[in-house]
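Read-outs throughout are calculated quantities, based only on the coordinates presented, and are distinct from any laboratory measurement. These numbers come from a predicted model, not from an experiment. Cβ atoms are built from the backbone, for glycine too; each structure is taken alone.
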Structure P
Amino acid sequence: MIFTLCRAIACSVCIALIMAGKPSPALSSDSILRPFPAQYTQPQIYQAALNNAQGIPPLSSKITGLTIPHHLLAVELMASALALVRDQTYERIIILSPNHFHRGQTFFSVSIRPFSTCLGPVPIDIQATQQVLNNPQVSSSNLFSHEHGVQALLPLLAHYFPQVPVLAITMHLAAKKKDWNALMHTLLPLVSKDTLIIQSTDFSHYLTWPQAIIHDQETLHALALGRADDINLLDQPAHLDSKAAQYLQIKLQDLVCNATPTVIANANSCEFAAPQEPLPQETTSYIVQVYSPERLPSINLSTRGAPKARYFFGGDFFTGRYLTQHLANPAKRQKFLDQILNLTQGAPLILNFEGVLATQCPPQDLETLSSGQTLPPEKWQLCMPKALTLEILKALNVVAVGLANNHSHDHGPQGYAQTKKTLEEHGIMVVESGQITSLPDFNLVAWTDVDNNHPQKRDLLTTDELTILPEMQTHKPLWALMHWGQEGWPKPKLREKLLFEQLQHQGFSLIVGHHSHRAGELQGNTQGVVAWSLGNFLFDQPEPMADGALLEVSIFPQGTFWVRQIYLGNLYAQCFKH
């Protein structure tokens, strides 16, 4: 009790002193010539990681930011991330680091001295440093002599980017969002497309590995949504050791570079321990991020924490009616396949299967269908040619399809049963309404809130139907395919929002929506994300009434996952109508 009280008093005094601040000295050539000595003096630790990273191909896309750890236990992650950008040219590197030991005179500290490292010198950016010192919440400090949030990175920077000047900044945990924003406005003029912002951050701290996994997943959800304000909702250090650094990274990348993060690794310190060592009760985790204004391809690092699997989810899939004649043309069909495979690289794909399979579909009067006349319901029943459809599904590596939608019973129970049987005979898993489907890395359930063959047509789901059975609650992530909403309207209405809340309460951490034929937004919170509508994957609806998106899911070795949405546009128009 006394210790806790004393610590609280000491912390209050420390914060008061920091807020009082002191004027920083002007930079002089005399002070600049005295480098900080190397904190890490054994080059072999870094050299081993650099040697292992030699085989990593550099990225050709412009990279404006990295988030990497500073624990030397994870030096392979640090070296591998920097290897991705080794061929790029930067005029300045900004390091955003936590202030681990709560030193310094103000909320934010900068180094006015260069650095010596075991792999060579690292100069400071004199002009940028002086400009930042004009902010009254920033002062110079000698804390950098032993600040591993900066020092651990410097040998790698000396190797990959010799002579590129560095602006090193530490952030005190007492700084609040208004202080982060003040620093952001100071940094904005110093950031350009030729600046590399390195966020030096370790993530969950002092938790058991199972607890760390939960916190990492919450952070990964926040990163998927890309909203800087969500970072302030996380706990420090349970989620990460510097909310300020993550917040500033997201804001600066968005405002200056129009760049978004791609998460390429998530690991726990337990994964770096020797096999014979007992698992520690307090762990640290790492989330490696790459920022670019371009959509980066899937990045496969040969390191611990790199994704063990990737899956893609697509929207409404249909090959009948107008599409059949186009897909029967080998050149047109291959153009479509190439466009998708260029994005997925053959990773497993999951689609919403709109309609039924048949050896020969009933004839349809396409001229009448396109005339806009009012037609009886049977004229809108969706049927797909079996052989052609199966060929396309196999070429795209479709591993599962959802049959919980408003067209899967267009040809009655017999048509549904035959479609399910045919798909399963060809190795494609069928996700049925309210039934759990177990894939290697997650469990998947599907529901439909609309059905053309139901007397009520829409708003069909009840609370009881969405109640998860005990056998569904396993150690694997629980995801859902939801056929809901209104055609032509990709945004959620109150009903969809309530369904999402109920699914989250049941433990679903990813919900993938269909039905609107339009691509909607990726939304959610730290407990889970929802793609309200992926629109059309392949459907014979022309622009501008329809478009679509893919949802890419990267699954990491510890079972966590990160998602991003990739806009497709209207593939029917792109591949078959132009």
Structure Q
Amino acid sequence: MAFVPQEIPQGLTAMCEVARRPENKLRNRYGNIVAYDHTRVKLMEEDPETGSDYINANFIDAYKMPSAFIATQGPSKATLSDIWQMAWEQNSHRIIMVANLVEDGRHKCEQYWPEAGKKSYGSMTVESMDSEQYADFVVRTFTISKGDVSKTLRQFHFTAWPDHGVPTHATSLLEFRRKVRSYDDLSAGPSVIHCSAGVGRTGTFLALDFLLDQAKAEQQVDIYGCVRKMRKKRVNMVQTVEQYVFVYEALLEALKSGDTSIPCVDFRKRYNDLLKKNPETEKTFLEEEYELLAGLAPSSATNVCREASSAENAPKNRFPDIVPDNKLARPYIMPFGSGSSDYINAVFTDGYKQRDGFIITQTPLPSTVVDLWSLIHSHDCKTIVMLHPHNPADKTEGLYFPNEVASKSFAPFTVDTIAVDSSHPDITVRDISLSLNKRGNSETKQIRQFHFHGWKASDDLPTSKSVIISLLQLIEKWQQRSGNGVIVVHCMDGLTRSGLFCAISYMVERLKVEQEVDVFQSVKHTRMNRPKLIPNLTQYQFVYDMAVEYMDCFETYANFK
């Protein structure tokens, strides 16, 4: 496979006379990435100083849709207004951005939109109307005006793609593409897409989009042919072997998974169908769906977290087989005291709308209580979710807080429980003041702990689904008040209960935003950094049951029944 891109034309293979003209030199971000003459986009309103109609952009075909996209470079200071002029003239209704403004300390793209309010770009006025943040992307809505005429345009900004490399997980890009395509408008002009140079990441996204549509229509794909055709339109589309291989991997994941999202209005019927047996396998369709997840487990072979099993850190793990798999996915802590390290047995996992929205960890050992508070302090966490009752008889459980209103020292931290609310069934809410004492100064943070008692040690599942809904509501209200920071979730092993809670939270948040249920994707996202989460079919089905419970609880979704 590594040799296939070498067979595809490399470098400039078509005329680019206009791009090479002296007056257009500053309009090219990179000297070797310029627009071919035969597919270039021509600006209708020429530059008043040079008379140039040039922009570094080319028309690219979608599947069965000629010139459905415009691939372009990220705007530079010299071309800030050109992208808006082009979008206006081409009647584009969306811009797809697959780069960050700054990467590895280098500017990759100038910010060409206002964060708030209005801003003028040439003859265009752009007003920011809305911004929706998701774990790996942002959707911004703008009104662009010229004279008395206004149009609405959305920008889809994918934020988890490194320059030249590929996304850590194909899942995030597939979710992004799905969001982009949910705003298809056949009456609009071509969609504008850019990264920094407008060839590598741009080409990878366009190849994936083309090939998924081809697979749906033809039940086959031609990856080589797709990339070759794109390179006839614009230089070096799909720039690296790594990106070319990623197209294969993303396609495989997408085609194996299929579309698992279910509109709320159809959910109960579809769920009942999943509970039926497949006559060919004697397994339920739900069981087959769960087994499919195992084949999509992410690999951490290139970023193995060896420090988790080092002689220094091994005693910090409650269970030696439950440790961070990926060194890039673990949170680091500030070490305190001699012999301490920056390691804690914990991993990040995404919420639906917040990247690294949760930290999943084990209940501390007596020797790692300070590490837990260091984690909370280092990552400015305001919310703790504890998913098991405290067991005084278990000497391996480090009690890290005073149960009642009291103060306790875990040097260099002082932990004060300042209020306890036991008015909610199976939930105790504690307000905790955390102080770090160093060099005579004290730094204090206010934290709220949600201690869930409704899950017996002997049970595989929580006792009540409705109490889980209440827990989620209490946490949401506190998060909104406290700034929506990272939530620390812990159970004894940092896996069995914590994973179920985070998967339910992800599923519910997605349900509220999209008015659809996708348990498969919710669990897949939750598992990214700890693949053993949701360890059995019983838990997987419980996430489905929680979707039913949530819709039954709220009149907002009454029309979905």
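Table for the structure above
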| read-out | value |
| --- | --- |
| With log10 I(q)/I(0) by the Debye sum over Cα atoms at q = 0.07, 0.12, 0.19 Å⁻¹, for residues 130-345 alone derived as -0.31, -0.78, -1.59, matching label from P, Q | P |
| Which entry (P, Q) yields the derived value 5.9 for distance in nm of label points 7 Å out along Cα→Cβ at positions 106 and 466 | Q |
